[in-house]
Structure P
Amino acid sequence: MTVFGNYAHYYDLLYQDKDYIGETQFIHQLIRANAPAATTILELGCGTGNHAMLLAKEGYRVCGVDLSAEMLQHARDRRDRLAPELATRLEFSQGDLRQVRFVGVASQHENRQFDVVLSLFHVISYQTTNADLLAAFTTAKMHLKPGGLFIFDVWYGPTVLSDPPTVRVKRLENDSIQVTRIAEPIVYPNENLVDVNYHAFVKDKTSSAIDELSETHTMRYLFKPELELLLSQLQMQIVDCREWLTDRQAGLDTWGVYFLVRN
């Protein structure tokens, strides 16, 4: 789970086209519809804190956890630029979502249990073994209040198999750098895994120096029945699974699917 280390510095640029505002509103509506009294959120895999800060603006107190120190530094720097009354709603901690434990730790979050646990942007698909998945789900279980919500999104198995991933090239820039990133996938159907081999060229506009980054992200695509089985071991129940953002029924053309789980 250290694959984000090398390009954490470029993360926000790489995903500048991601609709964080729309996604936050989607999450907010899911919470309001299913847990209207919710005020506290634990976000597992918070990255640079974009969702957390937007959720704080909606009135939630958010504790974000990420394994990457680089990502967390970006999140803390962004928080420090916020108005004090908003910044106090945000807390960021380093930890592995398979192992992190806040239960019993004195903090601003009473009892270290939360109304909602989030794990977004396919963080759960980075848990590539059954043991990893069960460990991540155990973390969510331990930090949820009775009846709390666990919301996560994944690469949806039926779509990955019916519409396999292909090579993609992404080009973008800001005032200081230009980035070209190539993603080359390899599918392992017997393991339900995809290796996404990233090769990025980052050009400094001032010096014209070029930095090359190469990383492999191994992703697990998931199916509803296996998730039901794993979650049932923890007495957690899937309430719904639908396409991320559109809320359409999950099917053969829904790559990103969210699962709404009740503790």
Structure Q
Amino acid sequence: MHARSALFDVYGDHLVAHGHVAAVADLVRLLAPLGIAAPAVRTAISRMVSQGWLSPADVEGSRGYAATPQAVRRLEESATRIYQRRPRAWDGSWQLVFVAPYADRSIRAAVLRDLPFLGYAELADRVWVSPFARAELEATLLRVGASATTAVAEGFEPADAPVQAWDLDALGAAYSDWTHDAADRVESDLSSHEDPEEAAYAARFRLVHEWRKFLFADPGLPAELLPSDWPGHRASAFFQVEGERLRPAASAFVARTLQST
């Protein structure tokens, strides 16, 4: 687990109730149960500051960092998708995004990294598709230095052409594998810490961290476009049940850690 991605999980899943802000010492303590050392945490913080995700903040006289508005928007969008229990209603239309020619390779790399996170797939070169208009699209393109024109398509010929932009077979297999292994990982984490609250925190942290990876692969297609036995449904049900079971003790550990500053 990389320190940078773990920090995103801390701010997105554990610091929401605490104003998206924490002292550096608290961040170090919150990542220690995951085996992430203090130097790695501090290096990740510096990188996230330079990238516009964190900004310096005073936390009761201690040096700390708060999530920037840009980061909060991204974290809220992620949380909506992570904990979404009901599928979104779909009107049958598709949003097309025609990205302008890239000024350089770094912009192209950023678009290829960030648009899939929002739920888009590349249908053709610089042409992206999604069954829903994504609220973060404009801000994301602006942040990476790209521009685009959007349009709405009422249908395709053949009708399933947009769906082919995603590898649903591979995604379904990944969901099946995750569901098969997740219960063992949770129990392993629960048994690896003497403090029950710390154990629940570590188990829930890894559960959410691994589940969050699907945000980069799963576009959140409406039910009409998925197989009736879609493995993602079973995986989501397991995640929701286990996440809620572990939440009270994990939250208690976070509150205790923040109060110890």
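Can you spot which of P, Q the value 12.4 was calculated from, given it is mean count of other Cβ atoms within 10 Å over residues 171-178?
Source structure for this number: P.
Check the numbers for mean count of other Cβ atoms within 10 Å over residues 19-26 across P, Q and tell me which is largest.
Largest one: structure Q.
Thinking of P, Q, which structure, once percent of Cα pairs over 27 Å apart is computed, gives back 38?
It traces back to P.
Among the shown structures P, Q, from which was the value 20 of relative contact order in percent (Cα under 8 Å, 6 or more apart) calculated?
Here the read-out was taken from Q.
Can you say which of P, Q returns 15.0 when mean count of other Cβ atoms within 10 Å over residues 35-42 is computed?
Computed on structure Q.
Of structures P, Q, which gives 1.00 when FRET efficiency 1/(1 + (r/R0)^6) of positions 195 and 219 (r between Cβ atoms, R0 = 41 Å, to 0.05) is computed from the coordinates?
Of the options listed, only P reproduces it.
Kindly point out which one of P, Q the value -16500 was derived from, the read-out being helix-only ellipticity at 222 nm (-39500 (n - 2.57) for each DSSP H run of 4 or more, over all residues; to 500).
Answer by label: Q.
Of the structures labelled P, Q, one was used to calculate P(r) over Cα pairs in 5 Å bins from 0, in percent, for residues 115-202 alone, giving 3, 11, 16, 17, 15, 13, 11, 9, 3, 0. Name it.
The read-out was computed on structure P.
No value in this document is a laboratory result; all are computed from the given coordinates. Here the structure is a predicted model, which means the values were calculated and not measured. Cβ atoms are built from the backbone, for glycine too; each structure is taken alone.
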